[in-house]
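All of the numbers you see were taken from the coordinates with simple rules; none came from a lab. For clarity, every value in this text was computed on a predicted model and none was experimentally measured. Cβ atoms are built from the backbone, for glycine too; each structure is taken alone.
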Structure I
């Protein structure tokens, strides 16, 4: 079984498909490495695709201490996978929990990020103290229910949430597979991740300076019916220097599975632009407040 070992002794299962420039896929809380199959089958025709199961997701290890799980550790695990495979850089593509890990990777390991795709990024983003406490308490309550009732009992509730029903409506067969895979996960691993990663991470709205220092090109992808990601998507666009934002209509949270063709096309175009040096910082003129007649800056340049 192919695996790498992190610096704190956790084994992470990984798979590789294809050859070419590497793309590392980082999965969400509701999925696992197999959730990237529509992307692996598409991109492996031209790229070296790498997927891995996060700590807490079998067949990777499930550390028993909450302290072994954190947002920083999630980013460091992604870096550990690349280093173990002898890769200095990669395009990193993440969804939801994997999207925040991808951005954290860009902050903590900037030299390793050739590009970053952050899709469905936003859970727990609020800076309002009341909302932050509510999100934290919800994470704790969910973790307790996972361990008390079991992950299979929670699958229907979790996979039919307000931003998941869109997937069920478009692709019932795919959604049933998604739910089945979630139900086959580790209640303990999911609970510890909910407590150590989700409940403890600082909202990205509070990390403006760190986001502004990300040198890598970034693509943010959001579904327009995934309410928790919309404001953050705009915030990321405005604060990461080389950032683009794509919003898919009538789409929820599970974007890469719900709209695989649109997702693959967007990521492919983004990576192609990056590799040809065509994903630059936003033009200074575009940062101005909209004017019917643009401000004449020729005198300032002179």
Structure II
């Protein structure tokens, strides 16, 4: 039986059209994609959900939109993974109406939750035990012993801190549990960033306060293209991925929340599609995106 390699894609709302087109093309043109590759989940949040962390996503989500989005992904066999990683959540936020409604609507045993705060995780596990719970990279677990203890807990998976992406000693030690480790292959931040935790807190505060504020003052040089991303120290190339697969790792995560859609598409093509078919798949994606845009424009004029 062919072993599967799972890719976890960003922005299930913001990048919804791109993600669903990519899922469709992987089914329609399997020979264009690397053997065994499939979408393991789509992660992110619905706009306005205060439990969300990592990147602020403001706005409004209607119940109908939530139900429709969940159904579209789940009917395609793809779990939706909520980024409930707001680092400032306290007990007062646990009864949030929108977040609890989202959890009820998605409570089918298929979907997943990323967590990093015990107060929220304990609440969710008790109230929504059917979800698969995943330890978030936002916990910043870089100590090998602490990482080992994290993997001994009842998590479906643990997302590796990207500072450890090329740490041979750590990777070797993870091989016995490699199938439960998810690796973020194209993080845009530099390793050991001194302000990474502050950045997470800043995004969390904006989410809780529904605040539109200036971007966080990041000390790292701004990424302007996927080619820039490939120069980052923690980046894992599409050829090096095979070395990780040979060691038993089968879950890989792509960044994209808050990034331009064109840059995310470049990453999808680079990692998922065979080189000789990238132009073909790009053309298919761009055509379908244009068709969707024209349809929306036509409906808006009516």
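Worth a mention:
- Computed 0.20 for FRET efficiency 1/(1 + (r/R0)^6) of positions 171 and 275 (r between Cβ atoms, R0 = 25 Å, to 0.05) - originating structure among I, II: I
- Label whose coordinates, when relative contact order in percent (Cα under 8 Å, 6 or more apart) is calculated, return 18 (choices I, II): I
- Identity of the structure behind 1.2 (criterion: distance in nm of label points 7 Å out along Cα→Cβ at positions 83 and 259, calculated), options I, II: II
- Given 68, 45, 37 for Cα extents along the principal axes in Å, calculated: source structure among I, II: I
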